[in-house]
Structure 1
Amino acid sequence: MSRPDLIQEKPYNARDKLLAAALGVIRAKGYSATSVDDLCRAAGVTKGAFFHHFESKEALAVAAADFWSETTGALFASASYHDHADPLDRVLGYIDFRAGLLSGPIQSFTCLVGTMVQEAYASPAIREACEASIWGHASTLEADIKAAMALYRVTGVTAPSLALHTQAVLQGAFILAKAHGGPEAAAESVAHLRRYVTLLFKTPKEEADAR
């Protein structure tokens, strides 16, 4: 998931300011390298305000994962790929939409929960919050994938597993972008994902229609 900056409204209280700051700072610096002072500075609030709302940095991370899901969920729910009549076009449109977000500074398109779970998976609270966010987003693709599987006569895979595979590719693409210092390698990985999905769905129907 990515680019909540495209839709995020200006936060109006200290808690929301800290959550909004976490989205940017943690993606830019990483969870471990981000301090409470960094978050307070970015949010423009005092340390006292931080501990009024969150008992620890871990607690903020858990809340930030939920905030991330809500913010990015609104972005994807309003995207135009939902308007396609063909469910496969909706799935491919989702991938194209993700590809279109791969621009600007790395921290503007990479995933908060993917970043946090790579560093802090040993924390049960953070791991569970990140799992809920990633799996929850993947589940929004399942209905379109299932409908496309029926229409294009695809067997041997399940909608939940393919939905999660899209997230595995995207999270891996973000790692490549960080390692490379730019979105180019990530864009190539997403293009490979699109080709894979196209072949997976089109080939069975074309073979069946040719019989």
Structure 2
Amino acid sequence: MLREEYLSQLREKLTQNNIQGIDAMIEFYGEAIDDRIEDGMSEEDAVAAMEDTDSIVKNAKLDKPIASLMADKVKEKHKEASSSGHGTLFTVLAIVGFPIWFPLLIAFFAVIFSLYISMWAVVVSIYSVELSFGVASLASLFGIAAYFMGQIPLETAIALLGCSLLFAGLAIILWRPIVALTKWMIKLIKVVFRAIKSMFVK
């Protein structure tokens, strides 16, 4: 397959699936082919080394919001029903079944939204712990000022200094693991929601 044939096929499939930003995607994959050709590959080999157009379209669909994927799925089913002569029946069943499928749809989105919020709440709570160590360290450090005002004994001031250093140390030590854990959680969120979206993508 030649470059223009590959890009034309990709554009057609992207258009059929209502993918946004088609021109930018075509430009990106066109440049990827050109780079391979500049590296010494033949045009046919450069195209053969590219990702399959169906895979590109599937990944692009998985980047769409769940609501858009569900709407596309309904349109697809309606189109299939219409092509087989059951378009009217499909519409009637959709209207009659509204009291059943609409509450289920709301419940589905409620569960998805709750899952999304819960997973991000874990990320927020992790940073809250880190922030609390930093605040506790500063609070303990400022508390030492009370010693110079004659309000607390030296032993208490030394204890506050020790607490300040302890909390500061914990904040410093845990910073890298927390950042790594946050990145892992973000990846997990993407994986989970792409898995959910894949239910609506062929």
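Values in this text are rule-based calculations from the coordinates and carry no lab data. The shown structure was predicted, so the numbers you read here are calculated from the model rather than taken from an experiment. Cβ atoms are built from the backbone, for glycine too; each structure is taken alone.
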* Of the structures 1, 2, report the one carrying the highest value of mean count of other Cβ atoms within 10 Å over residues 34-41. => 1
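Between structures 1, 2, where is FRET efficiency 1/(1 + (r/R0)^6) of positions 42 and 162 (r between Cβ atoms, R0 = 41 Å, to 0.05) highest?
Biggest value here belongs to 1.
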* 1, 2: which one has helix-only ellipticity at 222 nm (-39500 (n - 2.57) for each DSSP H run of 4 or more, over all residues; to 500), as calculated, at -23500? -> 1
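With distance in nm of label points 7 Å out along Cα→Cβ at positions 138 and 170 derived from the coordinates and found to be 1.2, which of 1, 2 does the value describe? Please report the intermediate quantities before stating the final value.
Values: 1: 1.2; 2: 1.7.
The read-out was computed on structure 1.
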* Asked: Can you tell which of 1, 2 yields 36, 16, 15 when semi-axes √(5λ) of the Cα gyration tensor in Å is derived from it?
  -> 1
* Which of 1, 2 yields 2.4 for distance in nm of label points 7 Å out along Cα→Cβ at positions 154 and 186, as computed? -> 1
